[in-house]
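Just so you know, all these numbers are worked out from the coordinates, no wet-lab data involved. Bear in mind the structure is a predicted one, so any value in this text is a computation, not a measurement. Cβ atoms are built from the backbone, for glycine too; each structure is taken alone.
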Structure 1
Amino acid sequence: MIDDRRFADLVAEARTRIPRYTPEWTDVNDNEPGMAVVQLMAWMSELLIARLGRVPQLNYLKFLELLGVELTPARPARTELTFPVLPGATSPTVIVPLHTQVSAEAPDGGPAVIFETERALVALAARLDAVQVDQGRQIVDVSPANAELQAGFLPFGATARTGNALLLGFDSPLEFPSVPIDLTLWVGQARQRAPLYVDSPLVGAPPATLAWEYWNGKDWYPLDTLSDETAAFTRSGHILIGAAPRGGLQRATLGQFPKPRYWLRARLAAGGYVQAPRLLALRTNTVPALAASSVDAEVVGRSNGLPDQVFQLAQRPVLAGTLALTVDEGDGPKPWVEVADFFGSGRDDPHYVLNRSTGEIRFNGTAGRIPVANPSRVANIVAQRYRVGGGAAGNVAAGAIDTLRGHLPGIDAARVGNLFAAYGGADEESLDAARLRAAGALKSRERAVTREDFELHAIKVGGVARARALPLYHPAFPAVAVPGAVSVLVVPQASDPLRPLDDPAPQPTEGLLRQVCAELDARRLATTELYVIAPSYRLLRLSATLTVSADADLAAVKQTALLTLRRYFHPLIGGEDCTLTRDGSGWPFGGDIHYSRVVQRLLLPGVNSVDDLLFELDRVSYPPCSNVSLDGTALLRLEDDSLDLRLDYEVEP
């Protein structure tokens, strides 16, 4: 409904405005003639509102467009793809071209999801298999931790003193190539139970200075750092190191490895860390990829010279900024410019408007010119290149992107894959979601000032299911109200939307946190210190005895009870509005557990009574018949092994 006010609401609103606009009107009872006019107008307004509320969805979309609110197109997922080189390669490097495609099976069993590399890659045949930490007095081998992706490792040790170094050993029978080296790092949590957070602004001075060097057989020699997205190992990203001189790297035996290898190192040259950085993994031959596919040289159509022409692209949705459209008006193909609308276009401007969701290309004729008809061409409008993709199906699990489309000589196709899960994919926004967003968007004016503003803009990012803004909350000082600090908790969408219960405690990836941070950073006040953090979960264990009717199916009752509790406490579909047939809005942040409400949930068909209901939160037991208070903004994690339900048949008299 555009407006859900009824007759009584309109009359009440008019009655409250009378003293403000006509203070001399003091008798506002129903028997007053003026009130009869008010009631007549309210009755007519209710009919008009009801009529407008029944307009088609297309009209509703147009109303939203007049307010500047449009449906958000589908957004593609992002990930990092690794391209190992075949053992026994005869060349020290293999080139992986731009837009190389690798596919993954869709989680819902639909068409395969295609990922394309975002830049070309020079893959090294030399295999990074030795990772050591030089702590001055000793060298520690952390190669197993780098390979297992479990707890990670400390690249400069627990103290991260100046002079400590991370040693990288490359195994290859070939000469080490004189090419820039692209290293990809994934940063882990500094503390075991601390939430991963991202401070803003995103780009700041790194806390330390790293010196990259290579071993020439006798000594360490410096290498240039061409770019460092990681800010000295404090965030995930790529580090591009300059090429060493040809023949500069020489095999040597260093540290714990008896076999000679080529060695690079990152030495902590200056500065320091508040907390020693922790790396989950470090890889070579890895490149960013997007869940998209490219379309080249597609014939769009032929202009007839008439105004208001619309042409249709063959594939959709189109990614923003990827369409390169040319029009041949008799003097060869010329590029035309995509604009958001024609309001700023002149009559002779070569402009067009693209609907990314439907793939429609529109030419106006009054604002923005119409392509001249070219009888010498069968089709004079050509999409030289564009990319299509997007959707939540792209948020695939780690290792799922494993099918190389086409053949790359020298690349081990069986080992191509993504080390960590893809993130950021989202389906096209629904009309109902746009209705809910419209009011908030008009209120916030694309700024993030209030708590609702931060939550609204965080949920707009693809892959975010829930968000909670915490004013005056700093992750490093949780017990102190810090002026100017705002932390935003982010709960991601389920990895499998059809089976959300498979993940009782969804955690956002670091990439998703950074996307939310970038979205909010552009809208925050200059004085706001912004943090985007992952939610914390508290382990809930529950035990109860259910007395069921003598004719009840014991197995069916227990299965239904377990499913009811799993849904009730789930962070995405739980809460008081959750039922077995309808998803809820998720367990509230910091929501208390009420004994009586859990009992009500367990009084299922066939259950006569609930006995011995006990709660245990983070291994702390609570007395019988007591509520459980969740301090702060934590959520609950209720796993299958934390449910202990015992069923007894009721003895008939």
Structure 2
Amino acid sequence: MNALIGKTPFFRLLLPLIFGIIAGAIFPGILSVSLPTALAGLSLMLLSFFIRPDDQFRFRWLFGAGVCLFLFSLSLYQFRQHIESAELSPPGYGQYDLGVVLDIPEVKPRSIAVNVKTASPGEKKVILYLEQTDEARGLNPGDEIVFLSKVEPFRNFGNPDDFDYAGYMKNKGFAGSGYIPAVDWQKTGRETKSIPIMAQRFRAKALDFYRSFDLESDAYAFICALTLGYKVHLSNDLQEAFRASGTAHVLALSGLHVGIIYAVISLLFSFFGKNGNGFLIRQWLVISTLWAFVFIVGMSASIVRAAIMLTLFSLGNLYHRSGFTYNSLAAAAFLILIFQPSYLFDVGFQMSFAAVFAILFFNPILNRLYRPPNKVVKYIWNLFCITTAAQLGVFPLVLYHFGTFPTWFFITNMLVVPLVGIIIYAAFPLIIFGLLRSLQWDIITVLYTFFQWVEKNLIELLLRIVYISESIPFAQISDKKISFLQLILLLLFIYSVTRMFVSRHPRPLIISLSALLFFQFTITYKNLTCPAPQLTVFNSPGRSEIAVFHNNKRHYLDITENSFVPHPEKRILLVSETNFTTHYTGEPFPLDILILSRQTSLHIEKLLGMFRPAMIVLDSSIPRYTAFRITQVCAAFNIDIHDVTEKGAFSLNF
């Protein structure tokens, strides 16, 4: 690693950025010292210029330390700005506000989700769920609307196995969300024009144009994701099939897609030649067109990384230098984190850079293992090496974030990746002839119909391969989630053991075996300290859900309405949809916990006359007005109450 950092200057600049972002996330109070730290860094850099020539070698570290301190403070400042932009302060609930639609509205089952940037009390990105109307469906990126603000911060459900949705949206820069009825908003008639908004408008027109291809729903959703990075139309089943088959990277625009687009763009401008001013013009046209495509498809972390590396590659061509190096990868990460420090915690960013780093590290080693005899075998072998190298770097992250791993990825990718390239190449003439159909020439109609048939069948073939791969036995290893410490140990083992086979030195072997030993120790410790099973009332909006939670899994119980919940120590009664006006008891029956479910017109006073609970739990199927009334009565009777909708899931050791 020291040798790698020494050979790649951008790695030395990247490290203080990463440390600053991590420090700001773990210790929020440190964000306030960004200015003093920046001044200290600038002072050290300035001081290095006033050192006597005889002492310059001895104090050569001063300038480097100053640069590191300055970059550390810059990342703190940028991270603080991101945190402040994703906070509602003050919320402004119940006030009228102006907002600009940022991208294409998304139709939900009961509403239309619109990403909006508000004008006051500060520019905040929020998600407004508008009531479904023709006017809401007709909104376009750039439209200005006025609305009665009912925006609230994002909240998690509070279940033990929940995804941190609030943290995810904060990382994306969104401050909150709210439902807006049709009577509480309207268009102002003004439009905002900017490069990102114009790109989104172009994307919306491209989506409408793709509808003319007459593709099935899954095929249409796939081509939108593949070429425009628009994944809204992808069904859950289709996304799960790609994940299980190990080809989910195909749905996220990344280096594979951008590389193909780059090759097509470069081919289109090849008439400028390979030398002189023509070659210079060609490279700048390629770079400009490539970044125009990046703006249109949304500027995700993976596609920006690929665009930066290809830009460096194009610039390297001008000076006859290689552009695909560790240094260019570090430069891409540096430039992204300078402007968007929150990307460090984005799963797409982590996996994108881990995959490319692994390809740069493992691919040359794997390629040396075998010398293909001809071009066909060489292509297959290179594809296998690149796929395997990427998976070696990515699979620890996949286990850390998702706890799953596709077992047949090398076979599926050998079939899917070439098809993806062919589909993208075939999409270009289809788009061109589709645009020329207005000329109503017979030859254009014939060619358009031919490429439409080709594209349709290629996509159907690819989807069939993905669905078949998902259905193969043991297609996916699941429920193997690892901790952050285990992630570090696993990465250390993979890279060290590979380094050992290359260098033949004992130190990498010692490091790899030590990492493996500690990894096994963490597994043993986790098994010995596994928490006890817990009876849990989950917060599942609109429905009642009770299960035993153990080993990060829900084990559902067969509990009938108005019955006791099995527990070895506690007396727990579940009551739902029952009228107790005809029931009487001489003395209240003592209970440890009373769980109320699906009650709309509950006589809580009558219920408390029959039972004497130490605590009442309201599950998420209870209407809000009923929960409020029950809470007031319980407060009068000094009974503890836990409303899972407000406080999150209720858990009790089983």
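Work out which structure the value 18.8 belongs to, where mean count of other Cβ atoms within 10 Å over residues 177-184 was derived from one of 1, 2. Numbers along the way, then the final one.
On the way: 1: 18.8; 2: 15.2.
Answer by label: 1.
Taking relative contact order in percent (Cα under 8 Å, 6 or more apart) for each of 1, 2, which is largest?
Values: 1: 13; 2: 10.
Largest calculated value belongs to 1.
Tell me which structure, out of 1, 2, gives -18000 once helix-only ellipticity at 222 nm (-39500 (n - 2.57) for each DSSP H run of 4 or more, over all residues; to 500) is calculated.
Working: 1: -5000; 2: -18000.
Attributed to the structure labelled 2.
Taking distance in nm of label points 7 Å out along Cα→Cβ at positions 17 and 233 as the criterion, which structure among 1, 2 has the greatest value? Show your work: numbers first, answer last.
Values: 1: 6.6; 2: 3.6.
Of structures 1, 2, the maximum of distance in nm of label points 7 Å out along Cα→Cβ at positions 17 and 233 occurs in 1.
Work out mean count of other Cβ atoms within 10 Å over residues 249-256 for each of structures 1, 2, then name the structure with the largest result.
Numbers: 1: 16.4; 2: 22.4.
Once mean count of other Cβ atoms within 10 Å over residues 249-256 is tallied for 1, 2, the winner is 2.
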